[in-house]
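Asks: The structures considered in this document are given below.
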Structure I
Amino acid sequence: MSTSTITTKDGTQIFYKDWGPKEARPIMFHHGWPLTADDWDNQMMFFLQAGFRVIAHDRRGHGRSSQTFSGNEMDTYAADVAELTDHLNLVGAVHIGHSTGGGEVARYVARAKPGRVAKAVLIGAVPPIMLKTAANPGGLPMEVFDGFRAALVANRAQFFRDVPTGPFFGFNRPGAKVSQGLIDNWWRQGMMGGAKAHYDCIKAFSETDFTEDLKQIAVPVLIMHGEDDQIVPIADSAQLAIKLVKHGTLKTYPGLPHGMASTHPEVINPDILAFIKA
């Protein structure tokens, strides 16, 4: 089991974990905003124990990677992933992305070199596009994301308490089983990153249009989404994305929140494993 960094062409250091036998089938995980590779601890241990090689990185500006001033947008995020997968020479990999990481997966997989990617999984993912526009009337208005930016600038530490305590894990729902550990770990991961990069990433995850990326993906795609996702509403994400991919499967989960991979790994992990093995 190892952790390391690579330095990208523009001098950014990208932190990554690479666990398991190098000859095993690789799975690479892509985290959401404003988190880190640590958000995948449960999944990495599950798939490691199932015999896979598991890789996860901290996106630029997040976690232990460089706190970048520039390049905090999807084209560069995907280019960083391409540099890392080239460095590790990943072949036939499964790429799994949550939320913002799902957008990163869509853009990377659509442009990946032949043979690099075998399958993709999008969990609570932002594609096709979150923002309300003339072409996407069901999206969220700009005021929502302006509110995120204002809260981040005003008091990032408190904002990063409010999100996991409330809508991210669905802990604001009546009868929810609240995990203080998940809340604290979300805050810890968020505060490791850079405020400027986190600020920029709000635009990246809300305004990037992944429609053409989804259309270009040739490998099988599993789209997983909680029906009670309060962060990325299912009607304007998964239910539209499934219509755009060539070889897609949509699996939805009644009552589950945006952070369902953390709150319900015993449900999510076996479904991902079945898709990988199919």
Structure II
Amino acid sequence: MTVSAVSSNDHGVVSVSVVVFHPDRQLLARTFDSLAEAGAALARVKPGMSIHLFLVDNGGMPDMRAKLAALSQAGIESTVISGHGNVGYGCGHNLAIAQASSRYHLILNPDVDIEPSALLKALEFMDAHPDAGLLTPAIVDDSGQLQYLCRQFPTLIDLFVRGFLPRAARRPFESRLARYEMRAQINERDTLWDPPIVSGCFMLFRTDVLKKLAGFDARYFLYFEDYDLSLRTHEVARVVYAPAVRVLHHGGGASRKGMAHIRMFAASAFKFYNRFGWKWL
């Protein structure tokens, strides 16, 4: 494993980990640009709030030196972790979490655009609510529609319908999906405490909480690592959905990514249910 630092060993008030495997270069560049804007907005209001990025290369990362230099110019220093191979999403983040010495740590997907005020609002909320250990934002898609990514504990039917049925075939299951996706509780106005499961595309933790949990469970290569971590977080801290914090997520489901992803999804689901209990209906 190679660790290349573009900074001192100070990981700032906020550390951020982004794990990539043959990423879309344009989406990754947008993520970095949005991080720079959010960092600048944070620094204007809270000058002491420094940010450090851990970029974890699981393989196939394009040359991002120019973007990392631009982040440095914006006051966001970075560490590139590479050479370890494709260890999976959660294990990749764990490599960064092990090095983090920050107050807060943000787990961030390489296909997420952060709104300029998002980091400032998130940190203000966390500072005002010391019982909150994990914050999840309002997440919208490319059309600006709210994504319902806070979840109840899933049944096998929920997972199959949500992940694999075409939209037209889901109509008989709408009430089930609405319950699973917490549509009655999740909106763009109201803070919601303790949703059972939140999305791994943007998870802002108190770093000490994340370290107490030892990060992600290494048994998941891809998929369900965020479900597992969410459920375990409730054992040590509160989880909060804070819609004043907004991000845009460009991601897609496993069924749209081919058979290899479907197999990984099924393998991770099996590990998840073996750990937390099977729920069929």
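Please treat every number below as a calculation from the coordinates, not as lab data. What you see is a predicted model, and the numbers here were worked out from it, not measured in a lab. Cβ atoms are built from the backbone, for glycine too; each structure is taken alone.
Asks: Going by Cα Rg over 2.2 N^0.38 Å, which of structures I, II comes out largest? Mind dumping the intermediate values first?
Replies: On the way: I: 0.91; II: 0.96.
Of structures I, II, the maximum of Cα Rg over 2.2 N^0.38 Å occurs in II.
Asks: One of I, II was used to calculate relative contact order in percent (Cα under 8 Å, 6 or more apart), giving 23; which?
Replies: The value was obtained from structure II.
Asks: Hey, mean count of other Cβ atoms within 10 Å over residues 103-110 derived from one of I, II reads 24.0; which structure? Walk me through the numbers before you get to the answer.
Replies: Working: I: 27.4; II: 24.0.
Only one of I, II returns 24.0 for mean count of other Cβ atoms within 10 Å over residues 103-110, namely II.
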